[in-house]
Each structure stands twice: as C-alpha cells, then as structure tokens.
Structure 1
C-alpha cells in the first residue's frame, strides 16, 4: 500500500507525456523535464527518515513517478519509431 501513490501516477504521466509530445512535435524538452523530475524525486526520497510523515513520502513518490512515466513513454516511442514494420 505504501507504493500505491507512485505506481498510480506512472500511467497517467505516460499518457500526459505522450499528449504533450504529440502537440509539441518535440520530445527532447519533455525528456529533459522528465529526467529532471525523476532525479529530483529520487534525491528527495533519499532524504527521508524512518519517522517521516506519510504525506511527504507519497509526495516524493508522485514526483518521481510523473517523471518515470514520461520517460517510459518517450523510450517506447523512440523504440517503436526506429523499428521497421515489415
């Protein structure tokens, strides 16, 4: 139950990242922002203590999950674009 907030936001962020990329027709900016969110979320989670408030833990998970969902979607698009459909 403790990882649910992070896991719930990954598919939402993947869809949101895909929509943003399709509207902008550029993925590098979105990719940079996504990796920044992953790095910030992970860095914040390393600062947690055993007795940290649950809301803070969930918030840090959500930050990392939003970035991770967008990165996952970007890599999927890059892979599917590079393969031949023969």
Structure 2
C-alpha cells in the first residue's frame, strides 16, 4: 500500500521524534494518519474518539446482520411477547 496523501502520512521515525505532532494530527483532523516505513504504509493511527465511533458502528452493523439472519431462520417473537419479556 503506497501513500496517496503525504499530508496524512508520517514516517515511523516522526512518531518517535515528535509524537505530539503525529497524534495531534489524527485528533485535529479526525482522519486516520498513515505511518510509513520506506514510503510504504505499515500502520494507521486514529484518535480514540474516532476509533470508538467506528467500533460502535461496527457493533451496530453486526447486530443488524444477526437480526436479519434470525428473521430468515424464523427466530422471531411478536411485539407483545417482546414487551412482556422486557417488561416495557
């Protein structure tokens, strides 16, 4: 994988020399920062808030897929039964 946007890429040595700048870029831009070695991307850094958001979206999508699979397999309950189970 090569680097397309040099403004969003840092060599691994930059992370060692000035971690505040590298981490700050990820936090300020809310975009992943590519970490490179010999002009090849070897890792990606992103702000924790962005990481958490992506993980929440992934969990939501997995739950949707699981729910759809349950419906296809006939594993469903009526709204009344669900409310009774949840005591809502």
Structure 3
C-alpha cells in the first residue's frame, strides 16, 4: 500500500451556517476538487480535504464562492501536522 497522506492537505474554514448545505452541493457539482466535512454546524466550521494537484482549482472555486457569501480559509496543512487543529 502506498502512503499518499503527503499528497492531501486539510484546509479549515468557516461559512455562515445556513450555507453549509449549499457549499457542499456546489462542491459535489465540481466532482473531485475537494471533500468537505462539517466540524461544527452551529458555528459554520468546516474542513476541506484537497489534493495538492487540485489546490489551485480549489482556490478558484473558493473565490467564486466568496462572491456569494463569506468564506474564511485557514492555511493548508497535512493531516499529520499538529496545526491542523487550529481554528479559523
């Protein structure tokens, strides 16, 4: 089995809680840019899992979303990086 964890980055984020479902649907429509997980729905805290080769495309997607509602993004980190517990 090949270890691919170094190819995946976590990016913590925050959106208005009511927009989580919409954001998830938009991301699903983009087929494979990233996986989103809701960390705290009441606070709108989310985390994106993005491969390094799709990072630029993910940031273009996030800029388009920011034209619709606020989206805060943290610094990308690997799953092993202790900073992945930092909040946005």
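Throughout, read-outs are computed from the coordinates displayed, never taken from laboratory work. Remember, predicted model here, so these are calculated numbers, not experimental data. Cβ atoms are built from the backbone, for glycine too; each structure is taken alone.
Looking at relative contact order in percent (Cα under 8 Å, 6 or more apart) for structures 1, 2, 3, the greatest value goes to 1. Each of 1, 2, 3 could give distance in nm of label points 7 Å out along Cα→Cβ at positions 8 and 72, but the derived value 3.3 comes from 2. Computing Rg/Rh (Cα atoms, Kirkwood Rh) gives 1.31 for which of 1, 2, 3? Corresponding structure: 2.
Supply the structure label, taken from 1, 2, 3, corresponding to helix-only ellipticity at 222 nm (-39500 (n - 2.57) for each DSSP H run of 4 or more, over all residues; to 500) with the calculated value -7500. Source structure for this number: 3.
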